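I've put the structures underneath this note.
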Structure 1
């Protein structure tokens, strides 16, 4: 079990409060196995951070949806329950991998909860389920953000993966707009003791909420916050020194990037290029397959193209494929 995995124990046949029992990477495998056999659910958080295949799967979904995606795995033994009724603060796709699991889904008690608005019994009673379905290997269930749910196993052990999609909300857009207002001195002035003066700032803030500005801010945050997936990067770095003028390179399929003609933004990086390298960089950004350096458009000579390719390999944007 990877470091950081949890064991969460709850039996729905016992009238006792549910509580998680946490084990860090120092937990011994026999102890974990004993807990699972006693009815505990093993939870592998952040599967996309520890398993390349999951990372690539999530990144492909991110590129399609343009929202952050995460993955967790849940191994629940037969005749047990991992979690009581609760809601998630992100949209969820449940992918049943092995065994079966019965899902009970209820109407939301808190519509579209934010990340810090986690479920609490204080929200009220869930009522009757609106969906009662058993997932078997190969089945998928979509749970919109905020919908209450619980899951129970039967005579089979169950393994499923949850794919979480984190939405960019209007609250996020407002916060980003306010951050951009920091370059306006009017927003940096001290507030008067009587609180007067805010009305004068409304138009400036409203301008930051025009559709184009909001879309650009959402895209900028999405591109900036994608984590690099650098499988095989040490091998790539070894090959950089032997890269030849007739080499073939390819953009990493997991890179989400924007290029505005001077700055290439991806994975928290902003690389600035001179105007005379623009055509070559544009071609590499747009490439959907392998590209021979000598066939790149633009004005760079063979030596210049090598310098460009080597830098982009080192930064994790390109792979050497031949």
Structure 2
């Protein structure tokens, strides 16, 4: 991330009065930039957390607030600078409950959830720069165009558990569609907690590039046992599919999609996650993609789903979870196919 834009307004921070001023200025700028009331309030809360972080750890420093623009997106940037003790483990500092000052330790974790980007530069001694950005969401297309992709999902909990350790997110905006499948490590309450943390982050940041979405979700899951996750973004106008996956999510593609760069990386989102590989593929007419957690056997064949191959994506996903689920795990399937006229 670059440092202060030319239009930055810089404020010294050393006491609670400074924090109150920064909160008010951040919200005013967010509203004037085009954020709605709820989004502007989130920006102001992030400003409180970041300026409060200066007082708790460094006693004094500075915070800058500015409008930003990049790749046809507009947003707001908040950046703090101080000469406090810094961070010896930057990623650990974003874990909910982690604190070096005797507080509850939810500050940077909250900023990660409220803002779209969070970057920390620290020498671990006497220099720390924290930069947070939030982008205005892409609004729905005004043309009234209907998404050409039919995306459906079905999920069920472990037969002996009362909570589901799997989750999913499906979103449509502009001329894009997103499908994300999430599997909390193990099953039961702890897996459910991990999957919920990842789902809530993805739902709030659905329009981020996949690599940034995985990074933010991993930070949101650091206080949990972690998840495995796969996500695909479908571009309506170009027919491109962008895909990324970390962990043992199974992806099955029928023969109509010829380019099969749906590569996965080993690892766990939330526990030293590796950098995800983002692959590009081209949608082909008649294509069908299935993403499934390991609670569904990987051994089913396309001929076994012929009874529902021409039905909706939701019906097909339900068929997979009903007929091919294992009896000792949560099970979830997302199906993507062409929408019928």
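Overview of results
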item: Read-out mean count of other Cβ atoms within 10 Å over residues 180-187, computed value 11.4, structure in 1, 2; result: 1
item: Of the structures 1, 2, the one that 1.08 was derived from, the read-out being Cα Rg over 2.2 N^0.38 Å; result: 2
item: Ranking 1, 2 by mean projected area of the Cα convex hull in nm², for residues 116-243 alone, the structure that comes out highest; result: 1
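Read the figures in this text as sums done on the coordinates, not as results from a lab. Just so you know, these numbers come straight off a predicted model, no measurement behind them. Cβ atoms are built from the backbone, for glycine too; each structure is taken alone.
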